[in-house]
1. Which of P, Q yields 2.8 for distance in nm of label points 7 Å out along Cα→Cβ at positions 7 and 23, as computed?
2. Quick one: relative contact order in percent (Cα under 8 Å, 6 or more apart) came out at 22 when computed from one of P, Q, so which one is it?
3. Out of P, Q, which one gives -14000 for helix-only ellipticity at 222 nm (-39500 (n - 2.57) for each DSSP H run of 4 or more, over all residues; to 500) as computed from the coordinates?
4. Starting from the value 3.7: which structure in P, Q was distance in nm of label points 7 Å out along Cα→Cβ at positions 31 and 167 calculated from?
5. With mean projected area of the Cα convex hull in nm² derived from the coordinates and found to be 13.6, which of P, Q does the value describe?
Structure P
Amino acid sequence: MAKGKAYGVGVGPGDPKLMTLRAVELIKENDVFCFPGKEPRETVAYKIACAAVPELAEKELIPIYMPMKMDKDEIRRQHKAGAEIMEKYLDEGKNVVYLTLGDSTVYCTFTYLQAIIEEDGYETELVPGITSFCAAAARVGIPLCEWNEPLHVMPALHKLGDDLSLPGNYVLMKSGSHMAEVKEILRKSGRDVNVVENCGMPNEKVYRGVDEIPDEAGYFSLIIAKEDARDL
């Protein structure tokens, strides 16, 4: 029996209308779907995808526990366990579609499983989705970069002690839980700041300028910090 194929599919930032035709096609064509969480129907990825393709609710939904921990050995054990769950279906000749928020190549949990699955001899494919930072920039009506400006995409800025001193523009992701510290860094940088929280979702909020950003901003708060100068 031929083995199935594992897909890592990005469903976009939040608005179901921003899902790609390829993502919709794969959801309609396949029967087994994995989600990074203990309860698939509670994941953001499921809610986005199901709004675009309602028949997803009738498919087989598999939870894959992906811990947010610092213990690397425990993380590896959980990744291995998740890969083994997917491989059971692949061995039955079924394709497995792992649905993930945003894009499948940017801080995506599937890529950890992908490495294990490929090493075990299975075929995989990454299907891109619209990234949260591209959607957020469009939401506030600004370009992420122009002419020869570099763009720096960084996670959890508070852990890096960065002062945003490199030339170009910054996207800061996954800093919501330490927003107070990040706001101080942003103030010192003198950059023009826009934040979109829960981009494309019903509870979306936009903050323009550091002073508007609440210290308790949520996990899905994406920061765009741009240089003031525009020299083209």
Structure Q
Amino acid sequence: MTHPQANLTQLQTEAAQRSLIERELTARFAPEDEVLRDAQARASAAGMPAIQISPVQGKLLQVLATACGARKILEIGALAGYSGTWLARALPPEGRLITLEVSAKHAGVARETYAQAGLADRVDLRLGPALETLAGLTGEAPFDLIFIDADKGNYPGYLDWAVKLSRPGSIIVADNVIRSGRAFQSPPPDESAEGAAAYNAKLLANPRLLSVAFPMDDGGLDGFAISVVLP
């Protein structure tokens, strides 16, 4: 019989190895520049929660936006402007990122980030509850890429709007769809997991969406769902 201490040592070794791999991937594929580092420092100084995406996730968003030739991007949840900076950097000079944020405090920090990044001319930050703001975006659709990273309870509603505001070939990405596995429990044990579970169920039930989800952050305890809108 394996001794409990041996199991603990193995888990600690595996966790250390995962951490090393994550650091190496970040250093090689998604190194942060001064703007991105300052965005995180600015958020911390403002007392904002440290819930921004990882550098590798940011680089993946940039790769996806570039791959689909995005000219119009919609982001639901600006926070400190970290993910928006990765996204906006994939846009051509005439491109546009519309980012939605409910908190005036967070919006102020994000605007500072976009200004420092030299992206203020292509980022349009709109303040207010996202479900209300989304209803006014139909005249500006379709969007080539939509990134959802906001309050999890409203994720199913955000997905409905994302599909309405997209076109065939648009990419929809949502963060935090695993919730340490709680999104797969029945019933989900909290509102965050319940929202993620409902989002995942809607993805899989929609014949217009080709979707995949995979672990990416928090040591593999959470991650992205990526969908392509079909004709």
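1. Corresponding structure: Q.
2. Clearly, the read-out refers to P.
3. Numbers: P: -9000; Q: -14000.
Working through the options, I get structure Q.
4. Values: P: 5.8; Q: 3.7.
Structure of origin is Q.
5. Details: P: 13.6; Q: 14.3.
Comparing all candidates, it corresponds to P.
A short reminder: the numbers here are calculations on the coordinates, not readings from a lab. Given the structure is predicted, the values throughout are model-derived calculations rather than measurements. Cβ atoms are built from the backbone, for glycine too; each structure is taken alone.
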